[in-house]
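The next part holds the structures, each set out as structure tokens.
Coordinate-derived values only; no laboratory data. Just so it is clear, the model here is predicted, and its values are computed rather than measured. Cβ atoms are built from the backbone, for glycine too; each structure is taken alone.
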Structure P
Amino acid sequence: MSDIGYIRVSSEYQNTERQLDEVKLDKIFTDKTSGVDTQRPQLQAIPMLVLVVCISLCLGLFLFLTNQIF
């Protein structure tokens, strides 16, 4: 997973499909909340996803290198 997008619209009734039209992404995070509201759970979830992906890649590299050495 390498391409991540974030969409924020102000209300439940707004269409998010046009926000990233024709953009190919692996994962899209969407918050439907006012711009004044600083509580955006999906925006806050992005760093955690990036951390999990980085740890997975590092673990995979470690296991690969370990198999090459031994």
Structure Q
Amino acid sequence: MRIGDAAVRRARADAIADMAALAAVTGGDEGAEAVTGAAGASIRAIRRVGSTVGVRVAADGATAEAAARPAGG
């Protein structure tokens, strides 16, 4: 794999993780699963601490993590 390919895969996984975290805040686990599934990725973990939701996703051989919380939360 070329270095550029790895960077693109990581960036894609990062974007999917961001979307999944936001979806988990508004639509629960089902929302996060719908977003990752539509993107051809999978959820490896979902965790909640207070109102913050963290997710770890895998896509195209790369993994990424993101967290989100409701506005004002």
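3.2 is what came out when distance in nm of label points 7 Å out along Cα→Cβ at positions 28 and 60 was calculated for one structure; which of P, Q is it?
Computed on structure Q.
Taking distance in nm of label points 7 Å out along Cα→Cβ at positions 20 and 36 from the coordinates of each of P, Q, which one would give 2.8?
P
With helix-only ellipticity at 222 nm (-39500 (n - 2.57) for each DSSP H run of 4 or more, over all residues; to 500) derived from the coordinates and found to be -15000, which of P, Q does the value describe?
Corresponding structure: P.
Now, a different point. If we compute percent of Cα pairs over 18 Å apart for structures P, Q, which one ends up with the highest value?
Checked P, Q; max of percent of Cα pairs over 18 Å apart sits with P.
Using relative contact order in percent (Cα under 8 Å, 6 or more apart), single out the structure from P, Q with the greatest value.
Q
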